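The following blocks contain the structures, represented as structure tokens.
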Structure P
Amino acid sequence: MIDSKNFINTRHKNQKINYDNVLKELIKEWKKQEIRPKLLIHSCCAPCSTYVLEYLTEVSDLTIFFSNSNIHPKEEYIKRMLVQKDFIDEFNKRNNSKIKFIADEYNPNKFIKAVKGYEDEREGGERCHICYEMRLDSAAKKAFKLGYDYFASALTLSPKKNAQVINESGYELQEKIEVFYLPSDFKKNNGYNRSIEMCEDYNIYRQCYCGCVFAAKDQGIDFKEVNQNAKEYNLKHKNYEKYKSLLKTGSELL
């Protein structure tokens, strides 16, 4: 398999890397060598996965990995997981594709311990960087365990997420875990705007906060209202009990 770092221009030490161009060069090489890699893509939510699936499904075999122990409260986590799986199913149906889904275990204490000391950071600061790395680490380990060619994250679709930090963390994990990282800046090429269009087309729930309890409090989010709305949605969903049971165990493929 091809290491994407081969396409990074290092002639100028302080030059900012265009990770979108790196991905394009990598895809070009896949096509040239007639390679169709297996990708494990971490997704924080269905909206962030929209354009990513559309962009990559023609050139790779995709699996979405829902690993987001930062999301609070639990019912909201379940709701976002159900919405993610429903979107994948509908996308597969419309596009005759075979994208798969893996749910990680839900362990909010892991997130709380990871960001201890950074609770008062504003969104976009060091707390977020730790959260990126926590979820990328889980994706890299899962990709290595299941034999995927690359791991990546749909987080770079969001204008609020630091793509530079996410990609740097990904490459660090590539060296530690020995599985290739897929670089990205999915918000480019009109990716973010396309995701909004797809959310409308597929009628996808777009949450009003990232999921983190600390960022939500800073925004003045009413958790009682969020929990009530999520619970009402979940109880009406045919797969609520099935997916609720995955919180402690996760799943390999769904």
Structure Q
Amino acid sequence: MRRMAIKLEYDGTDYLGWQVQAEGRTVQGVVEEAVRRATGAAGRVPVQGAGRTDTGVHAEGQVAHFDTASELEPGTMARALNFWLPRDVSVLAARQVAEDFNARYGAVAKLYRYRVVCSRERRPLGRRYRLRVPVGLDLAAMQECASQLAGTHDFTSFTSAGGDLSSTVRTVLRSEWKRAGEELHFFIKADGFTYNMVRALVGTMFEAGRGKLSAGQFAEALAALDRRAAGPTAPPHGLALVRVYYPPGRDPFAGPAP
């Protein structure tokens, strides 16, 4: 058996998230079916993803791994998987990795981006990948909140019920709002994320951007360790998993393609 790592891009609009569920279409489900078909496996081939993106959330750099007896070379494997995958999911690259490589548990950090555009009018072309808000947002006020997130914190106030987590403490390595043309982008890199953490942070920072919440009140909400102290959860379609990070020498996609 060989262990293969794949880098994936997908539009999560029409999926119930990454993880296979009892009912409903998931990204993991269609990837596993593509692996089964591409490799000629007799049954299900489990595919482990680095991040369990939620319903409607996208990915530009999801990483996953699976074990196979297939002798297809990585480049051929990527093309074979894409033949069987639907058009809203794509394998960008494939690599053979060490048997102990684990896409999820080997990751040391992940980077997410949330996209928003301020516009009174509907913006059809970007509606699947960015949130439109009909009012202007104060970028400086939102950045003042974002800057408080660097370091290790308990994110209970920004964690939705229903997640399978033993701890809500996470270390944030990057947290910033940036202007990108007409859009505003929030980037957050951390060693892990609690359930709906990024969307809850964004929804609360929107309150600051509208002048309804001060940076001091944002800090109080973080310290309260109570979800009711923070703002609403932003919609999922503006969020994307951008990159998964691994220790030096353990990132299968760090260098040029072999």
log10 I(q)/I(0) by the Debye sum over Cα atoms at q = 0.09, 0.12, 0.13, 0.21 Å⁻¹, for residues 114-241 alone computed as -0.23, -0.41, -0.49, -1.26: which structure among P, Q? Q
Tell me which of P, Q gives 18.5 when you compute mean count of other Cβ atoms within 10 Å over residues 90-97. Q
Thinking of P, Q, which structure, once relative contact order in percent (Cα under 8 Å, 6 or more apart) is computed, gives back 23? Q
From which structure (P, Q) was volume of the Cα convex hull per residue in Å³, for residues 82-121 alone calculated, if the value obtained is 102? P
To test your reading of the models, identify which of P, Q gives -16000 for helix-only ellipticity at 222 nm (-39500 (n - 2.57) for each DSSP H run of 4 or more, over all residues; to 500) when calculated. P
Here FRET efficiency 1/(1 + (r/R0)^6) of positions 98 and 202 (r between Cβ atoms, R0 = 41 Å, to 0.05) was calculated and came to 0.65; which of the structures P, Q was it taken from? Q
Structures P, Q, by Kirkwood radius over Cα pairs in Å: label with the highest value: Q
Assign the value 3.2, calculated as distance in nm of label points 7 Å out along Cα→Cβ at positions 162 and 234, to the correct structure from P, Q. P
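Readers should treat all values here as calculations from the given coordinates under stated rules, not as data from a laboratory. Just so you know, these numbers come straight off a predicted model, no measurement behind them. Cβ atoms are built from the backbone, for glycine too; each structure is taken alone.
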